[in-house]
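Readers should treat all values here as calculations from the given coordinates under stated rules, not as data from a laboratory. What you see is a predicted model, and the numbers here were worked out from it, not measured in a lab. Cβ atoms are built from the backbone, for glycine too; each structure is taken alone.
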Structure I
């Protein structure tokens, strides 16, 4: 075999082929540098250090609003603690049926709220239907025999890869204010949604009626830190005590703050999200040209859903590609890109799908039809 061809083939085999989630990516160099910079010397523990104060100031500037910031180790912790602060045990949390808090958090919101009920609302593309929300916002309110509507949670970007438009968030915010329901935003992919909308963080949150945000960073370049960001100062004490009780008040908080500082400084978080989104769009364009592949919807963030023939799914898996499939329905595949996904990674997947379809398509041609 020609050495150049051999080298190219070996490169393809060693190139990362994971598209399961943006959680599989490493950390941004800027975040690694920030961790290293704070690793020596002493610092006051439990979030009373200057670096944590710096992050609080940074997020206040990002959101153009006075905020209380609580750094936690996971997005599930951020969601559960935020919702527990605004939902009593006899209350209900209104969310989309496919929301992460409903599908993928093992009952954490119910646990941390001491029993609040998740009420699942319908809606296309992973977004809450406005009419369904309006109908449920005051349903059974005051009835002692029923859980009481207490809060609303939206996911931005959604689990389906779609993004709530500003008008949609404002409409939800209006319903929440009318019904006196606090509005929480699960922003695990906050930056991915933000760069798509090309708006300010303020416009996507408190100006549209959002009270608390689970500000995600882990999926977009940090080792493992997210934040509860509250625009309501009256919630600070209850969130603080819940953070400690949940084991989320880190003694060496400076290392969590360093990650967030490296993430926010000089726009790293926005560049990372822009790149991840661009890789998903490039993947969608390339796969759309492969016969047998049906793009379910144009990716608005860094998540792409497709329908693939079973044989093509099997072939990609056999070649070492990793992605979620058949979880939603047979033949439906989810590809997720990240800040670390390269153009070569995307081209590799597109090329593999194209090469695999050729024998699949030939097998479908009836005898004598050539």
Structure II
């Protein structure tokens, strides 16, 4: 949605909810307020010694090499009542610099800014408008919420955040969550220049019990100008399963297709599967192992300008140590193996393999 559409949605919230709800929105004295923060520092070493501090272009988190860095420093304020909620987060770090590079400088530290209102007394039905965490995928920008230290290739190359309006419903028993979204584009605050068409999305999450979660999310839209219109269709599917008291598993698949400029009847397709096993040794120590693959031969998302395009396997193992309820220490060893020689080495040559070690310290408050 453009700026005027967004303003209309915000102004329409009280009207949609009714006079009684509008009064509650205005009277925030009864609402709860929470101020929280998250700080995550990391050090990553690329054993190819590429001679530059930046990791490969398809990494948008923990993407600086051989230097101590802040991935995410976040301050967040949350206000909520029975019929109103709002979230505002400002942040800095290499994650923000990489993922918000396309935004205006004044917005490059805006992690989140949204407000929502409940539309029904009888049902858990909400309308939220603003900049929100993306409805796609199982990984968050907040590292401590994820099973692995670094983000998967599928997470780094699909939206972390989105801007628009979301209508969502949660069933009374909490087993079903359904939402529909009207968005500005593929990980954007502002719509692309010359683009007049909003994008669409959906999310359906089913939790039949506390051991299984199934999720389906989609994105449909043109993320370029109207003149260069290329429709993009994308779907994310994942299942999270608690196998027993110690073992858990997560399996995911992303599939995308984008219209070709030279032949609009044909599409460039990319896909990426992901499998993670997690073992909780104790309340303070856990391990995870990940196997993943990403294929984007035509370079829709990851462009390599090599004969086979981006065809890369990834493997990682990590250990987490919960030093304190608010302090998490993590270490990970990760390797990429590509079809083509795409990883820079210290002699300005390229290799088809990249091995890196990363350690991180995350503090929540």
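With helix-only ellipticity at 222 nm (-39500 (n - 2.57) for each DSSP H run of 4 or more, over all residues; to 500) derived from the coordinates and found to be -13000, which of I, II does the value describe?
Numbers: I: -13000; II: -2500.
This figure was derived from I.
Compute mean count of other Cβ atoms within 10 Å over residues 120-127 for each of I, II and report the one that scores greatest. Provide the component values of the computation, followed by the final result.
On the way: I: 17.6; II: 13.6.
Max of mean count of other Cβ atoms within 10 Å over residues 120-127: I.
Of structures I, II, which gives 14 when relative contact order in percent (Cα under 8 Å, 6 or more apart) is computed from the coordinates? Don't skip to the answer; put the middle values down first.
Numbers: I: 22; II: 14.
Source structure: II.
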